[in-house]
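Alright, structures below, take your time with them.
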Structure 1
Amino acid sequence: MQLASNVNKPRLALIEDDPEQREALHAWLQINTYPCWSTDSAEAYYKIAAVDPVDIVIIDLGLPGEDGTSVIQHLRKYSSIGIIIVSARSSSNDRVYGLECGADMYLVKPVVPEELLSCIDSLWRRLKLDPMLSSDTPHPADVEKTPDSTWRICCNRRHLISPNGASVKLTPSELSIMKAFVQAQGTLSRCDLITALGADPKSFQMNRIDVHLSRLRSKVADSCQIKLPVTPLPGARLEFVGKIELS
């Protein structure tokens, strides 16, 4: 049987301290032609990633030394890399905390290999649609702002309606963030968005804004098949490129 090409597949890193599980999962990924490497600790990951960066990290939470949630928080603070948790911790509190730390997906061991591959492919599609990750994303000034680019927020139903007519349900926090862009009609700082959430910038974890935006980008990409045009600017500022209004 001829294996499929790994062209356009994400490069993966697997952080798992159990040698049997690590070797089995690493072998499965290689059989399915995903370029990948694996290691048993956060410290080893950082050293290898410095010279061999990846697109998606698959990580266990119960690691020796620095634990998985600390790694996730560190990665999310400095990058928009894809993160999939694979852990034996199955409580709802663990799952919620893992996602709040910045993970994109959470799978409970024993993981079904086919499910993991499906999650990897789904996350990779989202990441490729994420303007934060695109090296050829145009500068906001180069993007033509036309009436066709109008986005609308239905506050009563908490829906964001894209220019192509598709919609996505917003959480209360996402609604507050999008309303802040409407009110600004320009650029916003992350502190502005924290204030819009009713929180104090001095005590609020700044990376949680990126978590909210990453999840919203993923939802929009999946439901609307279009990019959410929130573009990063110098000085930790953000701009909604295009027209957005309340309806």
Structure 2
Amino acid sequence: MNVLPRSVADLTDDELLALYADGVPDGPWLRVNFVTTLDGSASAGGRTADLGGDDDLRVFDLLRRTADVVLVAAGTVRDEEYGPMVLHDADVEWRREHGMSDHPVFAIVTGSAGLDPSSRVFTAAPVRPIVLTSTSGAASDRGRALAEVADVVACGDDSVDVAAVVRALGDRGLDRIHCEGGPSFFGALIAADRVDELTLTVDPSLEGGEGPRIATGSSPELRRMRPAHVLLGADGVLLTRYVRS
């Protein structure tokens, strides 16, 4: 008896997009995307590159395709060696057909404004990025340097207030938020009850080391989610989607 879910390989891009759009309202929506091993590690050897496989990358690109803004904490930008937020030609064409800008905005969260303004994240960006930082970070020498290459927005006094981050993006009309981590920022979003959806890829591997959870920190209560779908990728990868209960 076959009890495995539908295969990603059997679905077209449009069918996948329809699955991930199901139940998403017209208004603001914050989606978080992560990958994990079977034993709960968010990375292998300190990075996520070896987890998930090609089907995970395919869905990852499709989720970016539909986003107004890709939101990432600075530590993840550095650890995963992010480049500028440039989509593939097929994604750009799709966005144009749907009345969207060619590329989503890249928004980076950093309490200390600890980013290099000469990085290609900024210098090669097709859309001016946003740096979401604290008031003290924005006023620092690093914050003023970043203001030359990005819109620097203060979201809290001495640390970043995640609720203020979401409001700041919404004020700019960036309602469809696609968040790619990291664990500390995800934990803060959970604590603030700002997560509408989690798309979680489960890699069928055991890391067995000291890799981080997908979320760290504390939350005052459980945030209940309900399963929306489970898909089967190559080599036993599972692509799951959970939405706010």
Structure 3
Amino acid sequence: MNRERQLAQAFLALSDTYAAEFDPLHLFHSLVHACHDLLDVDAAAVMIADARGGLRTMASTDEDAAFAELLQLQNGHGPCMDSYRIGEPVSVPDIAAERERRPELAIVMTEVGYDSLQAIPMRLQERPLGALTLLRRRPGRLNDDDVHLAQALADSAALALMHWSTEPARSDDVITRVQSVIASKATLEIAKGMIAQYADTTIADASQLLTTYAKQRRLRLTETVQALVHRDMNPAAVVEAKPRT
């Protein structure tokens, strides 16, 4: 598939809020994977601000524990928090040069194998909602075209987030809708743990099983995880879901 078609499909996936299967959790999944596929990066994650101003990870292209620790370090400080607060991109072209300023981040990034980081604010009409984390396994700044494209993708996702409900969005609905999605993400993490324990598998595999089950039955992922957590569905139904060949 050529780049132009990839771009078109990415923006369609982020903006098609009227699709029956549109799900705010899947929106973030689409965002990070579009960044991974279209930009010169090796990993991506999106974090959204909670009611207290901390950043919560909503989706990432890497679900390893070490990568989750790297993201957690930016909950109260770090490039992503800086980007969220000022509403502008923040670049860390070489983490080795940041050892004195950001020692914990430098250690964890090096351990996980990343050398540079680009943070992009996720904004709604210039109001920051969170930030993208874009990581590369080599030093150097992300080129200007990719920074611009990442910002466009993030802003498109922010706009979609506010229009996925059938009710028209008002300015005072921003916090309510964002917090609703954060709550859904928390439910998703509980459901992942339930499936991982039931199937004796990893969190990453549990995530894939949940996604496969929801897609095969044309259900919203939020509906699936809520049914699991509320004990309205047996974990066996998810574990037995098989990817289509």
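Set 1, 2, 3, criterion relative contact order in percent (Cα under 8 Å, 6 or more apart): the highest-scoring structure is 2. When helix-only ellipticity at 222 nm (-39500 (n - 2.57) for each DSSP H run of 4 or more, over all residues; to 500) is computed for each of 1, 2, 3, the one that comes out at -16500 is 3.
Laboratory data are not the source of any read-out in this text; all were calculated from the coordinates shown. These numbers come from a predicted model, not from an experiment.
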